[in-house]
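Asks: These are the structures in question, set out in turn.
Readers should treat all values here as calculations from the given coordinates under stated rules, not as data from a laboratory. The model shown is predicted, which means the values in this text are computed figures rather than measured ones. Cβ atoms are built from the backbone, for glycine too; each structure is taken alone.
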Structure P
Amino acid sequence: MTVSFLWNGYRYFPYEREFAKREVEAIVGISPVEIENGVTVPTTDVPLQMLERLTYFGEILLSDGRRLVPDQARLEESSWHSNKLGDTYRSDHYRRQSTRYSAHGLHEYRGKFNPQIVRAIGNILKLTAGAWVLDPFCGSGTTLLECAHIGWNAVGIDLNPLGVLISNAKLQALHTSSTQLEVSAQRLSRLLIKEASGLEYENEWNKQEMERLAGPHWAESLPSFEYLQSWFPMPVLAQFSAILQGIRTCVESALIPVFQVILSDLVRLVSFQDPGDLRVRRRKQPAANYPVIPMYLETLERRLATIRNAQAVINLATCRQEAYVGDSRLPLDWIYERSLIPKNRGFEAAITSPPYATALPYIDTQRLSLCLLGLLHSKDVMQLDRRMIGTREILNSIRKTLEASMANTTAEVPESVLGLCRRMLDLTTAQMDGFRRRNMPALVYSYFCDMVRVLANVRQVLQPRGSFAIIVGRNRSTLGGQSILIDTPQLLADIALSNGWLVKEIIELNTYPRFDVHRRNSIRTESLILLERTD
């Protein structure tokens, strides 16, 4: 008598199959044996709800002939269609893994990792129902939302207020009944359709048409208006104003962030900025107007349908997840004052995908949404960008201070990090390298110094023997004509080891190329670093 765990119909990366086997061993307590279409173990008396937690299997064939569909398989399938799922999972419904199920697709966010990894790591770490999980770089809430799906409490921290807004909006949407969401959506849709009646989106509108849509003083309702009008056609701004006013009028106060975030996800598509470029570059041929209201209402309907489908296939536990604007380089004691985690408990685990050293211009990518939603004034964009861990921006005076610090033999980073940064500095030449490349040694050094502080702060709020799972990739840079590998996973492991952590394992993960425009610089492999608090 055996229990068989059957693969989905899509292609797997090698690490996903490895994670799947580790999950089975962690939950069942037996190392599985591979079969043609999955893995198998001898019959087990593990409760069915434990088997339903597994991540990478489409179906489980029990020893008595019954078939069990894991929650993750149901969640993924729910994003592909709106039909009610049957009792038996059908692996031929799709041929690729879904990562935008539930509220994960509410807003795109550059650099986020596959949500399946969070569930798999938690299972491998044997997290139990009600466990507390920390994400010190929560981004758009991937870890937090997965904790909600499986029944773990979670706290997320991020310096980017847009990321925190998106995280909490996803959680709010998932925890709100589909009826409540639909009522607000229908009220808003009726209002916007009425206000936009008779307007043609193919043409630029005159002043009277924009005022008829959004009111005579519509421009005053938009923060940082002068900045925004340099990046959007005026009719688009009028539509933004009408939508945001409609959200405030028609939507329950607790749900306003959900509706704002769905609008934010369209912002780059209807701007003068090239939406496929990570840097601030203008389109060559921008339109005079875009149909923002029809785009928004269609997107709203699709996103809410995906959430409704997810709610229909899982039972949410009574756990709490929330994101906060904060800096993980600073002590994290405030978490106990603002969240529900008991002071004497500590987190069982931390799971995160931190920023990469100079890899992504996070604030450049999101500055239009930050300004439109009033989360940041346009004059503060650069200041926030410089504060981010992994930033590409640095003042010349700060660069010189950091370069001088690299010569100090008592630097806070281990010799492997210091040696890399010194080598980069030695290779930098004004003749061959522009200012961005000349900034690289100081920026990389600053990044690893920041991560020293983050590792120390996370360690303080973990339980003894608590685990810290970090998913991060390597970088490359060219200085003085030479290619430099920045092996971030190994260097972070070196930092952890020199600061009291046990480095249990470094597992290489294969990933898809992340971006089109920047394909040459995209990260094709990542690693999972598993740390353990040793005291």
Structure Q
Amino acid sequence: MRSQRLAVSTHPRGKHYDMQEFGIWTGDGSAPAFHQAEILVATQRLRESVHVVREPSAGRVGIAYGGTLTAQRNGKPSWSLLGTLPAIYPEWLGDRSFGEVHGTRFPYVAGEMANGIATARMVIAMARADMLGFFGAAGLTLERVEQAIDEIEGALGRDGAPWGINLIHSPNEPALEEAVADLYIRRRVRRVSASAYMGLTLPLVRYAYSGVCADASGRVTRCNHVFAKISRPEVARRFMEPAPAEMLDALVSRGQLSADEARLARTLAVAEDYTVEADSGGHTDNRPLTALFPTILALRDQVTAMQGYTRPMRVGAAGGLGTPSSIAAAFSLGAAYVLTGSINQAAVESGLHADGREMLAKADLADVAMAPAADMFELGVQVQVLKRGTMFSVRAKKLYDLYRSYPSLETIPADERARVEKDMLRCSFEDAWQSTREFWQGTDPEEVARAEADPHHRMALVFRSYLGQSSKWSIAGVPERRTDYQIWCGPAMGAFNAWTAGSFLAEPDNRSVVQIARNLLEGAAVVTRAQQLRSFGVPVPPAAFDYRPRPLQ
């Protein structure tokens, strides 16, 4: 019998609900579960269909497995059948098209923590577990990114299991963004997570539509898939609509898109997978998922209708996802897939040093703070970071306040200058500028020329050097810089630690990215089943919503 919602009538006093009977259930030597301890055990039997039954005499509602369904009583012990729920699998929690398009079994993504914190090793582990992982390319050199591609392809094959890589918006380094996109096209990287974009750029549009083609029947095939990480409707709309004609024309004139690719692009959204990023670690607008996600979902439906799209556009959820209940909640909102970030930094495959992983393992919900972002320092963009055990957020904010208050390094008051040189830069302003200058001279000489002509920009580059190095210190585990560690972290980390307390996942060395993912998905399925049964009137105990981590194969 298919799952069905029960017909409900309300008692005049509003205290009793009479549920419609759909048949009779007779046990094959077994009785239904009515007691809470029995129901608690039964809620974890996900992979079997379950019957909701009512005891004729006492009117208690319980659950049963197996047995025989009949239309009338036959003299054997029997119970009124109120409904049947089919088996539920973690694989089925999201949109089936996600797995079909991307070749995964589970609707789960490990996000692209920058500077290689989401390592090639992590991506490979996720792919082998039939999930999707994105390598954290932001902040790395082209050579380092290509090495990661080599490592992943060496383990998975050129056209093997699915995986992806990050493409981050680089407003201060547009040449680097273009070079990275060119690398991905040349190396046939089929999935990118586009993050920190406030608008479209030519390199991103070029990647999105490169290789798009149509067969004789007109069926369009996309070689490259963009996962647009968004937290604002106005940005989401730019990805949901076809790229502007002037951008497509510019790419054709440059020889970076063919005329056929541009023609087909005019009918296709830039991206067909959208990661709605709520209160997350790193770049975030701190929006609550329950407010943001339905807004983006409604926008997706509106744009789909306006554009006449027939291809599915999947909306996934990210930010604040660190427990089975939060994962289940995301799927109940309509998420096609879920993406985790902060919690994967604590995984053994993470590029974060063991010292940083230990710090994360002690984090509580409130142990996070906002701090200026190195890549968008001048714009005032912030990232969410770990506060406990590090002074980074306080010191980074101080640097931004000085940048806003003074036109040059030389005009900073002596006492403030001394504090910055001693506590943060650990060298004089002059020495800090020389090392910063050497870096930019080898990376982008135009930045050096601009800084030498503009003292305020020179100040920004020096302060950005501290912000940029602070995340590298946490990756390398530089002990004398422990108080300056920049570790991107959202409240999901504290929730994850509270959930795993007392379990095998409480130990940092047991936190593999696959065990984290499998337990979150299994737990989300258990929570989903518990809620289904509760909505049918079963007295589900509160403990059914508290799935405990366990080693899973």
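Asks: Tell me which of P, Q gives 18.6 when you compute mean count of other Cβ atoms within 10 Å over residues 243-250.
Replies: It traces back to P.
Asks: Among the shown structures P, Q, from which was the value 20, 47, 26, 7, 1 of P(r) over Cα pairs in 20 Å bins from 0, in percent calculated? Intermediate results must be reported in sequence, preceding the final value.
Replies: Details: P: 21, 51, 26, 2; Q: 20, 47, 26, 7, 1.
The value was obtained from structure Q.
Asks: Suppose you compute mean count of other Cβ atoms within 10 Å over residues 107-114 for every structure in P, Q: which one lands on 28.9? Write out the running numbers ahead of the final one.
Replies: Details: P: 19.8; Q: 28.9.
Checking each candidate, the match is Q.
Asks: Please compute distance in nm of label points 7 Å out along Cα→Cβ at positions 179 and 203 for structures P, Q and give me the label with the greatest value.
Replies: On the way: P: 4.5; Q: 0.9.
The structure with the largest value is P.
Asks: For which of P, Q does Cα Rg over 2.2 N^0.38 Å, for residues 51-330 alone, calculated from the coordinates, equal 1.11? Write down the numbers at each step before the final one.
Replies: Numbers: P: 1.11; Q: 1.22.
Computed on structure P.
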